[in-house]
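What follows is a group of structures, each given as structure tokens.
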Structure P
């Protein structure tokens, strides 16, 4: 370690590797994304209100029941029709927010047809899974009208874990190809890392993430036997070296080893519990405001858009809480990587490459409200502070060779 190493100066040197124009572009993209949360919520409310005002769900419910108690069938029919209509009405906004804007900022080169195909597939699968959850929630409302919101939170947590278990096996292979890392230095290094911390080394995969996005990323997914760590091929197209691979994969292994998926399930369950409690207490009021004609009450599936309106508002208000939970988990994964693999410069170099889609130096308030990861500046500084007190395990140099 060079004498007089300054973590703050080293952090500034890392960030200065990128030109000012790129920092400004990242700032515009990131802060524009904050506004998308608000506009996306307003679009969701407008779409739900349109569905509600047309009375189409009331007609669907009446058509299914025809004077007979076909509650389950009515709930399923209403949920499917509502999902399809909202998918169609939301399509212009989704195309702008998730495709056109990404192309505008150079974060994807995917043609619209490719994006649309995946978007429709994902949403049709989402309609199917949401229909199951909605049917179970309405069953809870009927069976336990006073405490359904409590059991609803448990249901969402369990559903989160079930989805996490099945997603790597059933869903993700629909959109990307996952293969074991090919023989060579990267695979050898990753296998050694996995053995070091007790991660099954046959679950370290590479996927063609460049198909959807130019973002430099890796992720962990699955639960138990389906858990795996996956690295986007973008990492290798952008010349990631072994130090970067160690830093990034070490971070993802931290998620795996510390069982962060279970903490996220707990957080989702608690957020759902609070959200459903608010739905329980405000449904009648919001139904009145939105002119929900023909809806008899909370247990009536024709009032589903009212539920979506309430949840959209609650989710927006709860953004700082959700962001803070995931930010704490990401910080813990960074610490795991530093502690077990000691690659502060490798992790810092990788983090700098994410600046193109995540502004590195937000205000503290902006970070608390919107950032689901610590800011790049804060993460690189943490790496440099670690480096100041822990000799690096590899010869990966920092921006100043220190």
Structure Q
């Protein structure tokens, strides 16, 4: 049976690259469909209806994250990283061929179900094939897939829709999913798993009698609030309050996404150097609270010369917890529970992000951006004492 030391270095990194590409394809399918809003509304569809339609991949994703995690734990990641993208491909091809919006919504929902497969997968591939002192870096790189996918969707889908029509644009994530399925079919190898220590042939439930994983999940939900606030509302704040043009504001938000991807990798390297995921996670939570409090103060005083650099710093800091938490969950849950653990992790974060936009949109309307930023600082601060203390 192959081990970490017996598999080639190039093979480990090629499997990581395939995991990143598969996750990026999922991100294009889920987060790229909102870029079809102009094409839908140009057809005369009301914005509310169009918004519901493009949210269907997200609904499909949230509904099936834990189920895919269970499947990963039962049959391994190789089959899941093929089956999920194949479902995305089939759903995308079907969605591009229908004329009924109701049927389109069904196929987008199914595509979201397929996209959910990659969220919980590849974690065990990283933990199983990478030595411990490289896992933080590997998982940090893995976590760049989402901003990469959002960027690909933003650049390609509106342009394809404008030039070739709505149906052709849906084929962009479908084509990526097809390539991902082929690559994972031939390039992913499930790492070996130790024999179960349980008398019943099943491993002990890491959630039973130990609050560590639940605390990490809760910390991640709390820390995704400042992250989601900046992702959702930074462009509006720059345009409405600071007075920037939409083009300039969009350019700055794009830059912060790129820097944030680098921050995730840097946090992973940091955790490898210190031999801990939870220590850096606690520091990131403190830094997120401080940066959001600083942004709230700068927005309240309208010191734009300070607010813009703080916004950039906060945008990077608030996304660096993702890779740290995911690596910790995969390591603590173990080879028989990491799929479900990452499924629970993703479900909590996605539900929080879904609730954030309407709730904080109302708060901004009532109290303004400074109050909203201050609240996110308090939420990040509440996460600090919840980070478990231990050897991880």
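FYI, it's all coordinate maths here, none of it is from the lab. What you see is a predicted model, and the numbers here were worked out from it, not measured in a lab. Cβ atoms are built from the backbone, for glycine too; each structure is taken alone.
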Requested in this report: Name the one structure among P, Q that Kirkwood radius over Cα pairs in Å of 23.2 was derived from.
Outcome: P
Report task. Taking -0.56, -0.64, -0.98 as the value of log10 I(q)/I(0) by the Debye sum over Cα atoms at q = 0.17, 0.19, 0.28 Å⁻¹, for residues 226-273 alone derived from one of the structures shown (P, Q), identify that structure. Result -> Q
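When you work out FRET efficiency 1/(1 + (r/R0)^6) of positions 42 and 378 (r between Cβ atoms, R0 = 35 Å, to 0.05) for each of the structures P, Q, which one comes out largest?
Details: P: 0.70; Q: 0.25.
Result for FRET efficiency 1/(1 + (r/R0)^6) of positions 42 and 378 (r between Cβ atoms, R0 = 35 Å, to 0.05) over P, Q: largest is P.
Distance in nm of label points 7 Å out along Cα→Cβ at positions 122 and 210 computed as 2.7: which structure among P, Q?
Numbers: P: 2.1; Q: 2.7.
This figure was derived from Q.
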Report summary line: Value -26500, calculated as helix-only ellipticity at 222 nm (-39500 (n - 2.57) for each DSSP H run of 4 or more, over all residues; to 500) from one of P, Q, is from structure Q
